[in-house]
Structure I
Amino acid sequence: ATDTVLFTQTAGFLVEVSPDHEKTFLSLAKKLGVSVHPVGKTTSKPALTVVRGANPLLEISLPDAQHVWRNALKDHLS
């Protein structure tokens, strides 16, 4: 489910790995028994886009994401 890809109760990390090091990173993670779930890629576009396979799950501009991050609780309680 989409929710379990984006939100989970299990601790984890979001890691950015350059394409040049992706194979090495995945190989090391496998060797260490660490689960890896790619959720997107870094681009020059000023947006956060999360995909699962070929399916886009989320796309938001960075200014909009920053606004939500800074104001969500205040806006909700107003």
Structure II
Amino acid sequence: MGEEIRKFVEDALENERVEVHTETRVVRVTENNITLEHKNDRLEIKTAGVVWVAGVRPNPLTASLAVERDSRGLIIV
């Protein structure tokens, strides 16, 4: 993904109060926590829930974002 597009998407998510972690590996997910690893540093975050976003289908939770979409419901970036 180009830097300009990456920054646009990251800003749009952060404007919706979505916490974005790039270049980060998910180490562990439990009922109340997620442990992340970024450049050999680990971060444990207490959470009420985790949304894993990957794949080729739009995540239903993105429906509330006020962004342009294509005919398949994918966000146009």
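Every number in this text was worked out from the coordinates using simple rules, so none of it is lab data. Because the structure is a prediction, the values reported are computed rather than measured.
Overview of results
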| read-out | value |
| --- | --- |
| Origin of the derived value -5500 (helix-only ellipticity at 222 nm (-39500 (n - 2.57) for each DSSP H run of 4 or more, over all residues; to 500); candidates I, II) | II |
| semi-axes √(5λ) of the Cα gyration tensor in Å from the coordinates reads 28, 16, 12; which among I, II | I |
